[in-house]
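For reference, the structures are reproduced in the following blocks.
Just so it is clear, none of the values below were taken in a lab; they were calculated from the coordinates. No experiment lies behind these values; they were computed from the predicted model shown.
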Structure I
């Protein structure tokens, strides 16, 4: 992938921010400071300048921070893991609807405290601090200027998202693998693709390859280099190469190497397979749904 000078600078600045986050976590030996979705948010806002992410800078802070607080509180409740996941997904949808936001990474920041069993306030402080930095960066560069307001969340998309989440949670719970209920980067892509007008089978396969490939990179690199900083330094460029090969701009893929750093041992070992299965399940639903909707629309137009 050929990068212009401005794009290269964007990548380097974004990479530096993520490295600083991991460096602070290493300094304090506090894994709760490592926020995988900051990697995705940084890429989507500062590097890719995704219109639906940067159009309302204040929500870059409000939505992820709000869902992180939701997940943090739900995690403290005496509920089993699958119930926490489903309750958090429902509350996140309600919050996003109230904020009139479609910022998909908010699902990841909301689920993270449940996945890593976050109990320290350092998690909340970190999410507040880094989302404020990202918001300030977007505002200072004026990346939001001239972008019209986006479409509101559709009730049909919310229902499909929640239904699929509940179904997946039930399936993995029945299979004896409840820890696979929440794979945040996959849910982020699921939420985004649901809102697209069309979704081809080819794109679905590329997304599955990118997500499972990024998860594999994160796990393998961390197994070789048992260091948070080294893993980040090596794996993020490898994810960039993977996406360049697939000709994709997929911010969520950059979250997987960081997710591998903070997962419990039981989830870490199965992350590549979990990512593959979850991505195939959720993105397969999107593909099927879009095909059905398009056929119904074409049939209506031909009548």
Structure II
């Protein structure tokens, strides 16, 4: 059975769900395995205690798809911007056209677009977009879109110094701060970003190794946000963090080939698993505070960054 959290504090608001991903339409790679079940995924999330979810969009089209979902569900929100692995869509002849598309979307949907991004740098997947192009179009988006006065939803893979240097360059113009999403770097890197005014976003990919957990343990609680990055970054049995979770979903999970209505899909992450991230953080901090207090503090962080006017 899927265990309900003892408190809904940890699940009120959280960042980072890729709800436009094809897996929620039953598509894995180029193969259709089962019926679309996104409505069920969202229903499970809200039933587990979530009341707001930020969808991460990485292209103009993904933002449009996300906004369509937001029109169906009152408590869904989205980002707008271009992911570093999608920056090949930019070139000198169309960059201003793409920029204008983003501004137009924002002007029409400013209440639902709560952050700029997901954008940043990814030096682990340069086959999609080389480093120089990534840096050029991250900075291009940043210097123009910070005028929207929204928090930044930042992607960082093996690029901490370059990401920091660009953010530092615009530090006086960035008034809302942001989050370093799916963080898996060193403590020094985390503290460097925190000093610059950013939060650290944690999910299952942030918690694979003991080294990862040692970093998280030393992060200030008032600078932590939680996410799942669903359908990716679930906590797996091979992860060091797995021994710290209490809430299991295995009895509700089937292989994608055997999917049935109402079931979760094995190895496909969902927003409802966010409680596991909170459980790991609570456990590795040595129960310094009650689980409810920890969740409440993380909830406050999310509200402070993305929903301060609500």
Structure III
């Protein structure tokens, strides 16, 4: 009986990496409409190069808005080293940032975890807690806080009921910055909403398995909740850090634009504004702006480097 012989297997090339292809239309042509709609955005991004370049040039000049800029080299940057207001503004900004940002994130995560336990009227509470983040940096809210913490404000009146003589919160150098720190902590609504969305994505089976093994609530939070939402913690940390370093309105309104009392609310951005639009030292103000940019970039880079040691990504084992 004859048997059929099969042809020898031919070597086939291993498939290469899959490359994304533009989806053709029914007529076989590529649809470029999406790229056309992106043209204004790309155009605006390219136009920012002009003010960025001009600001960088002014940082090396002596310019007062009235006369033509005169190139002075690194004089503006050397002047910062001996300017006590620059040092004072950096101290105020760093204290404000490194105290208010962690406390704000802790408050946001705590409230998010409380709202995550099947609370009735969740949408209402979520809106109530989110509302301060929309109004916290507005002029009206800062003025309201200035009145609340005034010498004869509501806070001191409430303390008087318990026989406590409250300080002059706004006009006292020891407490003025504390008022602004409390204001920043009060506006934790934005990170809270993001934390709440992240907590709802954590699978419940992890907590059930941990409970069967006898894990306490703290251990569940430490080894399940925190690792799984660590990318969101990192995201909120970076955004809050950048926003706090650029604080301006709160210090300006609270001190009537002076940074007082005794420079206790002289934020770096406020000092930059005073130099540029109060003293018309636009060259020096541009140098201050670039210093702030370098500080923000450096701290952001440190966070991105450090996140490799504490941020957990689900697909990190696949990379």
Exercise for the section: For structures I, II, III, calculate percent of Cα pairs over 16 Å apart, for residues 57-136 alone and state which one comes out highest. Expected result: III
Exercise for the section: Given a value of -10500 for helix-only ellipticity at 222 nm (-39500 (n - 2.57) for each DSSP H run of 4 or more, over all residues; to 500), point me to the structure among I, II, III it was derived from. Expected result: II
